Structures are given as structure tokens and as C-alpha cells.
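These are the structures, in C-alpha cells.
Only the coordinates and a few stated rules stand behind these numbers; no lab work does. Just so you know, these numbers come straight off a predicted model, no measurement behind them. Cβ atoms are built from the backbone, for glycine too; each structure is taken alone.
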Structure 1
Amino acid sequence: MTKRIFIWVAHPRAGSLNAALAERYAKGARAKGAEVRIMHLSDMAPETGYSENADLSPDLQVWQDNIRWADHVMIVHPYWWGAMPAQAKAVMDAGLQSGFAYKYHGRGLGWDKLLDGRTGDAIITADTPTWLDTLIYRSPGRRVMRNQVMKFVGVKPRKVVLLGSIKLADDAKINRWLSQAEEMGATAA
């Protein structure tokens, strides 16, 4: 069976390193026979906030449709002030809502994971060196993506990686990261 992979480039600027990483991930996945859809935050209209009963914007409907369609989801985003950009967070707040991504049980702490059966990867880019993020900050961006996003909604995390320091990286290091993204895509397929 052909693997269906949805890649979301959660960077608000077109042409970023995140977009290049996504393209290489897609290249690796397609080379192994996967069907790939890519969506860019930079092409989406800004979300204005979360409201449980609000109608979804057309872009958010497409975003959700891509997740529904996918067997595997890959998110690539920059790490700004310890988290993903606010625009990306707004999409996730509005898009991963109750009834689509999860559903709480009546009372108590239980919930149904409505995106169960999917797998996921994430690539996070940062100016913070990976060792510093791990030792000093204890990997908050990776922990949130793995535990409080993916696992919460039923997506089984495969790889959640941090690439940094972007500002200190030379061309050789960036090329290694691009190759790593391509390998991750091939493995996902």
C-alpha cells in the first residue's frame, strides 16, 4: 500500500530553510513510492484565534483534510522563544480541536485520540545549539511536539529532531541536514 504523507511547513516566511528541509523530506518519501502533499503556513491566511464553535477558514479546512488523508504527518518549524511561531500555533490551536483531533469523555480526565493510527515526524530548526537546548532547557519544543501534540491526538511519533545552531551552520552542515531530512522522508515512506 502506498504511504500518504502530509508535510506542513510551519514557517511564516516563504523560501526558508524549513521549506528546503520539507522539499528534501518529500523527495526522499517520493523516491520510496509515497504520495506526498505539502502545505506552507506562508500561503495560509492568518488564523485569528480559537473558538470551539467557529467555522473553519478555507485554509484550515484544507489543512485538516490533509491530516485526515495522511497515514504519516511531518511538521517542520522554527523554534522562536522556546516554541513554534505564533502563526503556526494559531493554526494548531484552531485546527487540532475537539471533535477533529481528540474528544474528551464527559467528566474526568479521559479522551479519545481521533488521529490514532497515524505516525509523525518533526524537524525543528533553531539558533540554539542542540546540546544547549537539551542540557539547559531540557528540550521543551521537542517534548511538546512529541507528547502534548502528537501523542495527545493519537499520532505515534517516529522522529522529532532539533537542528541547530542555524545561524552558526556553514553550507556543509546545512547540506548534511538536508540529507538527513531526505533520509527521514525515505524511512517514513
Structure 2
Amino acid sequence: MTSQYDRDALHALILDRALKFGDFTLASGKKSSHYLDGKQVALHARGLRLISAGFLELAADWQYDAVGGMSIGADPLIGGVLTLAEREDLVGAMIRKEAKGHGTGQYVEGPLQPGQSVLVVEDVVTTGGSSLKAIKRLRDFGAVVCGVVAIVDRLQGGEAAFAEAGVPLKTLFTVKDFGIDPPAE
């Protein structure tokens, strides 16, 4: 398969559509003078193709049976990777924030089976909180997590948190790629 990943084109899309400046409170609770709205690129046809191709390159040396992440943010990323992967045996897994109040009451949705290995996808990593919750739910389900791939790492502790959980993180960009220095801890 010839790579469809064009780092420069994705960088330009992120600058144009996703990076905003102002006064923001992040999902981690931290305050920030900038916000990376990954959905503005992940819900854009060309953006999703570029992200998905980049994720497949990042994870090329990892073995995985499924692609998953925390709903709803990871849902388009999961679909994009499944579509571009050219692997008919690859399945998706959506991890709910709250168990479904009807039906099976599952946290993990999709054809994933216990024992399978999962590549977790994420748009923006700050502390890693939402993906760490997804990893816990996947492990409780009986799945194995091979690693996390993300569009951007804000360089605010996420990588260390994943390392502590025994899960490697690979990202397409860090905030430094957009001329932003992470805050001093």
C-alpha cells in the first residue's frame, strides 16, 4: 500500500481548522491559551484520510486486531482507520463514557472479542485521561492494548501517564510543531 499520509497537508489543515487561541478550559480541567479542536479535522473528508493514513504509519510495527477509543471523539478516527487499513479482518471498538442503560449495558461496543489486541486512537492528548479510561475499560473487557496513536500531544503529561500504564504513545505532532511551548510543570 502506498502511503496517503501527507504531514504538511495535515499540518496546514490543523492550523486552518483546529487551532484556536483564547481562554479555554480543557477536558483535563487545565486552563490553556490555545485549543486544538481535533474534530474540526477528523470530521473533514481530507483531514480524516490524512489522519488515518498517519495513524497506520505510526502503528505499522504494532500487531493489533482492532482499533478503538473513547466515544464520541474517537469514533470518526476509528472509522477512518478501518476504511484505510485494507485489512478485512480488522474490527472497531467504541468505548462508552457511561454504560448503556439498556440492552447489554456494555462499556465496549463492537465486534471486539476478549483476548484481541487493540490500537487506541485519540485526537489530542493532554494528560491522557480519556484514553486511560478507555484502556482500563478495554482491559476489564479482556482485550490487550498495544499502544495509543494521537494527532497531537500537548506535552502536558500524557506520554508519562501512558508509560506508567505500560502503553506506548505515538503522535503525528506535538504542540511544538505549531510553535507553541508547553507550560512549565
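Out of 1, 2, choose the structure whose coordinates give distance in nm of label points 7 Å out along Cα→Cβ at positions 28 and 156 equal to 0.5 when calculated. Here the read-out was taken from 2. I have -10500 for helix-only ellipticity at 222 nm (-39500 (n - 2.57) for each DSSP H run of 4 or more, over all residues; to 500), calculated from one of the structures 1, 2. Which structure is it? Matching structure: 1. Each of 1, 2 could give distance in nm of label points 7 Å out along Cα→Cβ at positions 44 and 76, but the derived value 1.6 comes from 1. Here the criterion is relative contact order in percent (Cα under 8 Å, 6 or more apart), and among 1, 2 the highest value is seen for 1.
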